[in-house]
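A.B. asks: Okay, got some structures for you below.
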Structure P
Amino acid sequence: MAKARDAPPLLEWIAGAIGALAFAAMLVVLVSTGVRGGQAPPDIVATIGDIRTVEGGYVAEFTARNRGDVTAADVEVVATLANGTERRASFDYLSPHSERHGGFFFEDDPLGMQLHAEGYRDP
């Protein structure tokens, strides 16, 4: 007597469904990106984090976020104190919708420090 062909196991159905959903999601992202047209340029925002006392002064931690849709290279962040003291930090790359962290060292208390992104270049 010939054995009836077995139906695929449930695990194969589940794996197939997950693969189909992932493929459909990828298509939706690609099509929506194409329909939207141009991408927003890098939009770098620097925010001050914790200010800590260290040997010889202070370290002011900060976060640089790229809110744009394009990668920025050689991102330059500048910190300025009220007395005119200035520090610079740079990041090689800042991907779209990502953030990087850094810190500035000062001898004087950096309370009231101002931060801004000074520039970037296209990668």
Structure Q
Amino acid sequence: MLLVTIFGPGGERKMSDCIFCKIVDKEIPAKVVYEDDTVLAFNDIQPQAPVHVLVIPKKHISDLTALAEADLSKVTHIFKVIKEIAKDKGIDEEGYRIVNNCREKGGQTVGHLHFHLLGGRQMHWPPG
């Protein structure tokens, strides 16, 4: 398999075979709920709750273990965005869940750092 690293207009790294990078580049359609220079948020195509939004950095970062010191501000920004989306979706008062799966045994199925925002129903513990 050929894996090519691509750099976006802002110098951000992208991966040629990453579905989320393709969504960022508008090669694959998504129902975008938020976008700025560093973050993209879109509805999950297989929602597990009435509100299920994926929030990703536009820069390709494979998972939390690959997060560089220089990219920590991206995660801080992602959490600010999640807070805004929760309010916009009307789930900020009743509560919601934020999930990050890291690597295969952690349940990560797409090798691009992402956070699930889930809400609109009662969450249970343990999640699975």
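A.B. asks: Please compute volume of the Cα convex hull per residue in Å³ for structures P, Q and give me the label with the greatest value.
C.D. replies: Result for volume of the Cα convex hull per residue in Å³ over P, Q: largest is P.
A.B. asks: Same structure, new question: Supply the structure label, taken from P, Q, corresponding to helix-only ellipticity at 222 nm (-39500 (n - 2.57) for each DSSP H run of 4 or more, over all residues; to 500) with the calculated value -8000.
C.D. replies: Computing helix-only ellipticity at 222 nm (-39500 (n - 2.57) for each DSSP H run of 4 or more, over all residues; to 500) on every structure in P, Q gives -8000 only for P.
Every number in this text was worked out from the coordinates using simple rules, so none of it is lab data. Given the structure is predicted, the values throughout are model-derived calculations rather than measurements.
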